[in-house]
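Coordinate-derived values only; no laboratory data. Keep in mind that what you see is a predicted model, and the values were worked out from it rather than measured. Cβ atoms are built from the backbone, for glycine too; each structure is taken alone.
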Structure 1
Amino acid sequence: MTDFLQLVFSGMATGSIYALAALGFTLLWQASGTINFAQGEFVMLPAFAMLAFAAAGAPLPVAFVLTAVLAVGVLGWAFKRGIADPLLRFGLMPIVVATIGLAIAARSGMRAGYSAEAHPFPSLFTDKLFTVAGVTVSLADVGTLAIALALVLGTQAFLSRTVTGRAMQAVAQNTDSATVLGIDVPRMVFYTFAINAVLACAAALLVTPTYLAKFDMGESLGNKAFFAAIIGGFNNSSGALLGGIVVGVAENLAAAYISPAYKDAVALVLFMAVILFKPQGLLGRKVERKV
């Protein structure tokens with residue numbers, strides 16, 4: 001039983017990181033109808049940026065802040081103005097193709113321009129272990145879970161309890177009505193892209209010590225985050241949290257009790273099961289469309 005609980009807790013820590021990236025999927029979809037298949041690379045690029053700032057002498061917290069500011073400009077504003085805005089007027093498919101191409105370009109560019117090797121990444125936490133009721137957990141798992149949950153729940157609280165957050169939700173629900181009410185729709189959409197960029201930086205800070213900084217780290221992470229968003233409910237930000245934790249825990253249990261070879265397939269199996277039996281996701285709501 002103690003081994004089982006350890007696997008569950010460790011899986012929750014990993015799943016909470018998936019949830020951060022998955023929340024970016026749901027936010028962008030709700031606010032602007034954008035599906036960003038370069039979301040994993042939006043985590044990979046800040047990881048290397050933080051390494052560059054750290055190599056220049058900046059402490060890790062300072063490197064994170066500098067990277068977050070840079071990410072808001074590049075992965076937020078520039079991505080919105082340069083890719084999302086021009087292409088969305090032609091429908092969803094062009095943005096899907098463009099973000100897939102962006103992901104490939106980011107991986108290839110990082111491999112050719114920086115390195116194809118994996119680089120160690122400093123951790124916020126020490127190697128300290130705790131034993132609670134016979135279950136041994138690491139400070140890294142506890143800290144990762146706590147920070148990721150705080151960010152996800154804090155984002156949800158911001159959206160539901162602040163004037164700006166409610167305006168962003170109004171834009172997500174009905175752009176035309178939000179415009180009539182006097183809401184600055186482009187600004188609210190930009191805020192969504194900016195929040196996604198900051199969440200991607202936080203995910204990079206938490207996951208890279210384990211994954212290592214490498215050019216293809218975002219490919220697997222992006223896929224699992226997308227599956228987590230679908231499993232939880234693509235139109236529900238709370239579903240991103242549930243989907244991420246479900247995927248993380250299921251991966252750990254499958255690796256321990258079945259075979260490590262099947263670990264990466266768990267998210268795909270869960271995704272297919274949810275699509276077949278509950279297409280709107282575990283917490284998603286059905287959306288009726290008239291034609």
Structure 2
Amino acid sequence: MNDSLRVRLDLAYDGTGFSGWATQPGLRTVQGVLEDAIATVLRSPARLTVAGRTDAGVHARGQVAHLDLPADAWAALPGRAVDRDPGDALCARLAGVLPPDVVVRRAALAPAGFDARFAAVWRRYAYRIDDSRAPDPLTRAWVLRHRRVLDVGAMDRAGAELVGQHDFLAYCKPREGATTIRTLQLLRVTREQGLVVVDVRADAFCHSMVRSLVGALLAVGEGRRPEDWPARVLAAVSRDPGVAVAPPQGLVLEEVGYPADDELAERARVARAVRTLD
């Protein structure tokens with residue numbers, strides 16, 4: 001019997017030309033493109049599990065996925081270059097078949113208990129906004145243009161009130177049977193090299209959560225809403241029509257965090273459990 005090995009992939013992509021991560025019939029998606037490329041290289045079907053499913057138009061610099069491969073398929077990747085690392089060989093082969101808007105930066109055997117989705121302890125996103133009078137046209141694919149100057153201090157103070165474990169139903173598009181309880185570990189708004197950057201980290205995010213949070217903070221930054229409004233929306237635990245979902249192009253999945261190798265299996269077990277408020 002051929003043993004199966006779990007392989008971790010670290011990847012990045014420009015989400016502009018994709019209808020999100022998840023495979024959808026008739027649509028170009030990151031998962032679909034990657035699985036087709038891997039199947040071409042390995043000459044067998046591949047199925048990826050990802051740390052966080054990004055929406056249409058959202059980018060990733062630090063996405064993580066895993067797939068399970070037969071041990072002999074992994075060992076055969078270097079071909080005649082017997083001294084070459086199989087992960088390096090897989091990255092090189094994928095680079096030859098993938099389109100330029102997707103890059104597999106690293107491939108390596110995963111430690112025992114690793115699961116790209118359930119073993120993750122946090123995901124970090126950054127949302128970038130250009131509120132200057134003369135925005136840089138070269139950044140339009142990954143920075144939101146905003147016509148009004150934003151009060152970064154007010155946005156940062158408003159965001160700080162949302163940190164902690166809460167039911168984020170007010171900022172999510174709920175899915176049947178799924179909880180909207182999340183632990184927001186960080187929400188910080190700064191100005192970096194002229195851009196407004198909303199830095200958000202949580203144990204996990206529900207659908208449209210980051211973009212909804214940014215939408216609420218934009219209303220504060222423009223002065224249309226008081227600083228305590230986002231927290232009041234959160235406390236209502238219901239969707240508020242006043243919260244606009246920010247456009248996707250400003251959002252980038254920057255990084256995914258995992259515990260020490262000997263804690264991976266336990267973390268995955270806990271993450272599979274339904275969340276409840278402490």
Identity of the structure behind 64, 46, 34 (criterion: Cα extents along the principal axes in Å, calculated), options 1, 2: 2
Structure responsible for 19.8, with mean count of other Cβ atoms within 10 Å over residues 31-38 calculated and labels 1, 2 on offer: 2
Test item: helix-only ellipticity at 222 nm (-39500 (n - 2.57) for each DSSP H run of 4 or more, over all residues; to 500) calculated as -7000, pick one of 1, 2: 2
FRET efficiency 1/(1 + (r/R0)^6) of positions 15 and 183 (r between Cβ atoms, R0 = 41 Å, to 0.05) - structure with the largest value, from 1, 2: 2
Highest-scoring label, criterion being relative contact order in percent (Cα under 8 Å, 6 or more apart), among 1, 2: 1
When mean count of other Cβ atoms within 10 Å over residues 23-30 is computed for each of 1, 2, the largest belongs to: 1
